[in-house]
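Multiple structures follow.
FYI, it's all coordinate maths here, none of it is from the lab. Every value quoted in this text rests on a predicted model; they were computed, and no experiment measured them. Cβ atoms are built from the backbone, for glycine too; each structure is taken alone.
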Structure P
């Protein structure tokens, strides 16, 4: 089974960068912008992990999507890496939820080694 990663970010240049880096590391990469997949799309894709931003454009649909993923029994165990520029205040309000669901938070900008370490731990 391929080691597939789903990347959700509204910035096309970041999606492309994730794609290039992760393919070089041996992952198969699927990307999505603000047009979020449904939980069933995620199940069908079978990613070993999801890298996503919580703020997509000027809206926070990423957080709603994360809540839907973790509430669905078919997607709750998929590791999520939240790569974000969200403020500490915003993340602090979500700390309990993020900890309960083992969501890794990487603050942008982050080092490549931090991303690869988080993926290795997740998958």
Structure Q
């Protein structure tokens, strides 16, 4: 019984991530190979992003990008309103902009309600 509930929750979480991914891909023009998707997904999940966290994520996914490229990506995403910048210089962090917040809220709202007896809800 518990294993079935766990599996159900895993499936629901996978569907949630997939819906966020498809929404983020739509925001960058439908190109799944855009490196900015890494930072958009983190922000869409509600995580704060920094240049220092973005660069290793790029490298871990086999994307060769310099610190300047990462900074330009973050600045461009901020300029178009997908991210919001907080702080200055080395302490700068980025959170989801209004468009990403709306995407996330739409995905959450579209989820089916969990059964009342589900302890993982």
Structure R
């Protein structure tokens, strides 16, 4: 299955999950619109502008993977432990865990986000 770049749904989220600033999202599919039978619930390319963040939040029903494609930031892991992230880094937040992400760099922070049922 291929999701062409020109067919992705574009959405701007302000203060995502209680964070700061704005995030541009390019969805292959959003929650409730996943292909039938898929364990994935969300698949998106997301861009945080400098100074913007995804607020620290818990995953009670699913898990989430981030793959950092470009830019630099701080990932807030379960327990709110901060760790620097950059291109090529991957993060995994399991069901019951919490996380957040902030663009602490000077360039846009671009990452792939995938949410899956557990």
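Which of P, Q, R yields 1.00 for FRET efficiency 1/(1 + (r/R0)^6) of positions 69 and 109 (r between Cβ atoms, R0 = 25 Å, to 0.05), as computed? If you can, show how the numbers build up before the last one.
On the way: P: 0.50; Q: 0.10; R: 1.00.
Among P, Q, R, the structure yielding 1.00 for FRET efficiency 1/(1 + (r/R0)^6) of positions 69 and 109 (r between Cβ atoms, R0 = 25 Å, to 0.05) is R.
Can you tell which of P, Q, R yields -19000 when helix-only ellipticity at 222 nm (-39500 (n - 2.57) for each DSSP H run of 4 or more, over all residues; to 500) is derived from it?
Working: P: -12500; Q: -19000; R: 0.
Of the structures listed, the value fits Q.
When distance in nm of label points 7 Å out along Cα→Cβ at positions 5 and 29 is compared over structures P, Q, R, which one is greatest? Provide the component values of the computation, followed by the final result.
Values: P: 0.7; Q: 4.7; R: 2.3.
Structure Q comes out on top.
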